[in-house]
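Visitor: Take a look at the structures below.
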Structure P
Amino acid sequence: MTKRSFLPGLLFLAIALSLPAIIFSQTRSARRQPGATSDRSATAAANAKSSVTPGAVRSDIAEALSVIQSNYIDGKKLDYNNIFKSSINGMLSALDPHSTYFDPIEYASFKTEQRSEYFGIGATIGDLRDGEEVNTYIRATFEDAPAARAGLRFGDRIVEVDGQSMRGKTFGEVRKFLLGPRGTVVKVTVEHAASKKLETVTITRDAVSLPSVPLAYILRPGIGYIAMTGGFNLTTADEFEEALQDLHAKGMNTLILDLRGNRGGLLIQAVRVANTFLQRDQLIVSQKGRIRGSSENFKAVNDSPDMIPLVVLVNKDTASAAEIVAGALQDHDRALIVGETTFGKGLVQLPIQLEYDSALLLTIAKYTTPSGRLIQRDYSNGGVYDYYRNSATTQSGQPAPQNGPESRTDLGRTVYGGGGIAPDEAVQPSRLADGEFRLADPVFAFALELATGRVAGFESYKIQKPIKFNHELQASDYPVTDALFKEFKQFVASRPGFKVTQEQLDRSRVYVNRQLRFELATAAFGSQAAVQVFNETDPQVVRGIEAMPRARELALAARRARARS
């Protein structure tokens, strides 16, 4: 008897990080003769379809495997894990784009991610290309992570990992050498940026925190900002509540909740976050499924909700559980939604553990927002690649029209299903101008020189202390002045390998200023706090600030309407 176990309480809503494997069938080589009728083949196909049973499928799969083992040219070298994995994912891909199969390694990683952590050394790394030379550097370490305890710092060049040279490898390749099971040891040889001395450090891999809420701070006087960009995991609601209380203590009276890039996660965590702002008995989400226990209405249970005026930022990568939060707050007119139309995933998955610690993540229900919207995009007319690639936009990059049923919010505003959550105020994200992506390398290279105190006249930019975590950025933190920009231009001119002209730098002054300050803030305050640099000019964040009066009026009108009813 095959063993299966359901994981109660772990209803999962998230979009996959990679496309599931698909089995492609190859048609036979015989061609239909001109003028031949297709009636016979159509009848045969219909009869074959009607005769397919689970027993017949199992028999055909077993026979196919036997034929492969006996006749395939490399039949004695088969990777059975890949064969079975692709076969199962082939079946699941015929169901919907979100049902998938995890082998034991992937399932273990999946469960680790639900605990908001991963196993490794705890460092952000990035590569630097100078001409034909490629090297990977430490960009930042995480608080109390193994890399920080080992003394690794911004700008340390990774020379070897376990005796194997990393020269010429991209950061993605180097990362694979650094990840590994908890408790295992890795030896990392680095060249320290300041002294240029080589050092080999022995690091024991450990659990590294991946918070759901990586950043929370006072954006402007009275305006709080919480980035909930790390998915909905086991600790999400608790992290959010802690951040909310901290910002209230600092004088916050309005809030921007950033759900951009949040691909979803645990349904109950999304319910708890939405519950923070909704009154008892207000519907948060309705779930309708086929199996017992899969149909349920989730309502707020909060007698004293937080009534702070609220703007929620979303984009085309906001999905699933994050869409539940945005949809509930929009339908009850509790928040103003700003940004792009969201991904559009309205399916609920349940992890079902199989033998040998593998698992199916199987769709068992659909959900609707409080106004009755099913936000799931149509996936019947295209392949999986198109479904994930196109998201909620057209080929021109504009929001795809929502053609689902019309619904109404509590105040009577019109909203639509069938294609994600459309923002109340649409704002496109900032995009790099042509050629600006090529400036990242020279900016990082110059930041290395600044941070190590090797730029004459700018010794005040030298960063000597360990990372100061949880820092709220000030205008006086590493400003990029005209004099510093001029020094940067001279630095680039002395490095022809970057192949960047002075005219390019002048045209991209805004980008250079922002990126250089970001690199320095990363070195001083860590990669999470450095995001504050981008928020200062982010058009969606800026619009969120500008829209706060409208959000205040919307919340007040909804409160009055509810009091009357």
Structure Q
Amino acid sequence: MKTRFTFFILSFLFLTSTVISQVPQAERDALIALYNSTDGPNWTNSNNWNTATTVDIWYGVVVADGHVTKLQFWSNQLSGTIPPELGNLTNLDTLDFWENQLTGSIPPELGNLSNLKQLVLEENQLTGSIPPELGNLSSLTDLNLYENQFTGSIPTELSTITNLKNLYLNRNQLSGAIPPELGNLSELINLGLSKNQLSGAIPPELGNLSELTYLSLGENQLTGSIPQQLGNLSNLFYIDLNDNQLSGIIPSEIGNLLLLEHLWLFGNQFSGVIPAEIGNLTNLKFLFLEGNQLSGTIPPEIGNLENLEYLWLGINQLTGTIPNEIWNLTKLIDLQFFDNQLTGIIPLDILDLNLLKILYISNNQFTGLPDLSSLPELTWFTGIDYNHFTFEDIEPNVGITGIIYTPQYQIPGPDPITLVEGDELNITIPAGGSANVYQWFKDSVAIDGASTDNLVISNVTSADIGSYQLEITSPLVPDLILSSEVIIVDVLVGIKDESLNNAFIIYPIPMSDQLNIETKNLPVGEYTLSIVDLSGRIMMNELPIAIGIKINNSSLDYKVDVNALPAGIYMVIIQNKDNQFIQKVMKE
């Protein structure tokens, strides 16, 4: 009986030892090193770890064919460093430490994991450089080092991982140039390098990545232009190059990316026109060109982007009117044209954009706006300030949630006005609205009784010389004061304008290069011809024509070369000691 019991005990111990040793001791030791190095007792889940049980029931460990093949610890509160002993897990195909608090550097021993397919260290606090030994991971398909604190350059050795499909190095502190050798990764589908400190040009070799669907290079310090070769990436659906220092034109080859849904180019120094070929990208949902130096007009071909939801063209130098084709984009959610030089009106067609939540058209030269209150989703933000909208435009829109309408640019007024004493001053400033309150000012002082859009002063004198301006308010539009441009009024005193009595005829008006003066009914005598500006200064430097003219009983046809005269308003004066004749002219 004793012998049989002893045999049973020995058999049990042998079987238990065999089960516990289901992986090589070196692999078990590597796991224990991980536990000790990353504060295992305080993991979120450490079930069965560092016990006499078999490692296949330890949380996050997968065993196959007697070897550890996977370590998966997603958001499990691992803190500390990655132990170099993990390099002994030579059958490992997955190492996933996503969203923990790991610190220190990547041990170069991980380069020994020749069977590794997935290395995920995303969202930790790892530092140091990326070890070039990772280039030895010939089986690797996924390398994800997103959101750590890695420094130094991108190792060119990564370009030897020919099976790599996904490379995410975003949100680190990597510097230096993008290795052109990355263009050798023919299987690459996703390349994320954004939010680093990378510099230099975008390598044209990236245009060789024919399988690429995702290219993220934004928020670096890249310079130079967009390589035309990127137009070869026919499978691309996402590209971001935003917030770099890229310049030059946007290449027309961008229109070859027919699967593209995201085009993020904002925050660079691109110049030239928006290429019409962008209109080929009918799958595009996001078009972000804001914050560049683009000029010219908005191409009507953008109206072909039937799936577009976000259109950002703000902070450029665009001119002209908004093409009517834009209003065909009925899926638009966010439309931004702010800080350009666009003109014209916003037409009623905008009311077809029933999904619109954001309209940002501030700081342009728009002059007309329809009632937008019927757009059901326009409740997030509406910026229409710094345009030439009047109360007529703003009154029906004042109740829109999130609207900003103040201030507006000044209402254009007439050019400087020069009158002769005794003339009538008559100025009208049109400003639409149903409840407007008007007040005219002279030299910033309110004029009593001047409370319409029309200012009339009969029989002007020198006391009426000054700067005039109209201010308009409305009880229907709180906090907005519309004002006209300042209007300069000058009165020439002691001059009687008798030019209409056919004393002389001046043409053409406005003048450009030559002024013709014909005298017909001047009394016989000697006269002086002068051209003066509105301050009374004789334009001697520009035109040496303080000329004495002797008039007999015949008429005189006199031609004056005015090419050197600056553009502006002038007075032509013909006078002698007894008579003075004056005519106001304008030079283009």
Structure R
Amino acid sequence: MRHYTFALIALILLGLIAQFSAAAPPAGNVTKFDLPNRGGGGNTTSNHPLEAIAPDWQKFTAKSDDAKVNAALAKARASAEIAGTSLGKVNNWLHRVALKRIDPKTSLYYPEGNWTYQDAWADCYPFFLWAAWATDLDTLNGPVRKALHAEIKNCDKDFFERPENFFGGSEYVKDALIAIVEVTGKDEWFDRMQNIEDQIWKNPPVKTPYGNIPSTNVEINGEQLQALARMFTMTGEKKYLEYGNRLASYYLLGQKNYAPSRLRDHGCEIIGGLGLFYAVLKDHDPEAAKKYVAPMKVMLDRVIKEGANEDGIMHDTLGKRGGLSDGWGYNYVGHLCYDQAEGKPIYRKQVENTLRNLQKPAYKNRRWEGSSIDGFADSIEGAIYLLNRVPVEEAFAWVDRESAANLYYASQPGRLWGTMKLQANGVRTTILQALMHTRGVRALPWQDGLFLGATPEGTGILLTVKSVPAWKGKLYFDLPRHRLYQGLKRDYPRMNTVPEWFTVDPAKKYVVQNVATGKEEICTGKELSEGYAVSLAKGEELVLTVAEKK
């Protein structure tokens, strides 16, 4: 478990009016779904008659009257206000906005914007699912799951075998199904992911000295490296490792001193992809991984030396050209993955300094992509991935400030997101920031006026849950999903994931203590992951500490 101190900051109550435009699909895209587009792609921000609900925190006296416990509780309460506000909006968005985009006749999900695999299914559907996973499991196992069934039913069985559909399929796998499988494991979404991957690799058309590959497009190949690493660890099928080796060799061995020229979206996927694939390969075939050690480091060094500014933030392109990339954090994920694989902090200090530099005025409300929420969402998401590995107090404060102002609009209680892909990314990162403040614990089903926050305490966590109206539900504790769901030997930094903050091992026992009464319970990790029952009267606060039993 990683420890850090949350900076207790005043949230900036600032709302920005954003205008969005859906990106056009690349030439040659084919989709069977030629049904009418059910939405625009303009400003889809929605306003609803919601009121801000604030918890009335009462003086709390712990049974032990421990000053350290009360200090931790103050941090947990601050986190609860942040997570309560943002998850409340996610829950309202799910029920008031997103669910209304389900077609009652077909069960298909029709977000606003381009209704294609690389847009609607890759960038909108996964965070529709994440919202349900984070707030309402009945919706997840109802309309969200049915939408997957409908997508499969309406798609030709050999659709993704055709090269013109590789991009849409690869986007659907990397941006949607990987993100979903990270939180659901080997469920139906994994089956869909494996089916699409097997289609893409059935007859790859591009000949190379290392074997045929699907494309020379760096975005597709970066996505595929991220997918193939996971496919191998989740199935044990060596063909996925062999496919990944073809791609890694094509770039790292076939191109001298390779580094991608594009360091933002549509280019930076290759950095994280090569980083994760190299780490997995080294775990399972260290001899084969040796040939990539030197060229990997050349690539990672070039990205920093030729791509980053004096604060460590990458430009859009190598050579320090263009604006600053909102994908800077995604790129550093590859660097930290390399560090972990090599077992030494080669790039950690660089990442730490970059995160600390976020406190500079240049990065306050910075418009990474004009007024689009997507630039904020991507930049903050990348920072969260890094903070999970390299805790820097100034950067935690930056994430909280930028999220309140530019993601979930803390000053505008009734302002919800639309459903087109750029705003769906806002929902995604809002969920990630909220779970950072709950240490991965989820309170389900969510309701308005519920507040949940947690902070490290000793070898475990201290958490508080309070509800303004009465609430009955369960607290779901996170698992080491990297091992149990992904089959990874180590929790490697990776994109399209929900970081693990505090996890319980199903086979181990944990002490759950009610801090007010001192009463202790012994629960297995399995029991905690399946839900710890809680019933709160109106305005009641429950404070617990959870730690592994010694």
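Visitor: Can you say which of P, Q, R returns -2000 when helix-only ellipticity at 222 nm (-39500 (n - 2.57) for each DSSP H run of 4 or more, over all residues; to 500) is computed?
Guide: The value was obtained from structure Q.
Visitor: Just checking, which of P, Q, R has the largest value of FRET efficiency 1/(1 + (r/R0)^6) of positions 328 and 408 (r between Cβ atoms, R0 = 25 Å, to 0.05)? Let's see the in-between values first.
Guide: Numbers: P: 0.95; Q: 0.30; R: 0.70.
Ranking P, Q, R on FRET efficiency 1/(1 + (r/R0)^6) of positions 328 and 408 (r between Cβ atoms, R0 = 25 Å, to 0.05), first place is P.
Visitor: A value of 1.7 was derived for distance in nm of label points 7 Å out along Cα→Cβ at positions 72 and 440; which structure in P, Q, R was it taken from?
Guide: R
Visitor: Then there is this: Looking at FRET efficiency 1/(1 + (r/R0)^6) of positions 160 and 256 (r between Cβ atoms, R0 = 30 Å, to 0.05), point out which structure of P, Q, R has the largest value.
Guide: Q
Visitor: For structures P, Q, R, calculate distance in nm of label points 7 Å out along Cα→Cβ at positions 376 and 424 and state which one comes out highest.
Guide: When distance in nm of label points 7 Å out along Cα→Cβ at positions 376 and 424 is calculated for P, Q, R, structure Q comes out on top.
Visitor: Which of P, Q, R yields 5 for relative contact order in percent (Cα under 8 Å, 6 or more apart), as computed?
Guide: Structure of origin is Q.
Read-outs throughout are calculated quantities, based only on the coordinates presented, and are distinct from any laboratory measurement. The model shown is predicted, which means the values in this text are computed figures rather than measured ones. Cβ atoms are built from the backbone, for glycine too; each structure is taken alone.
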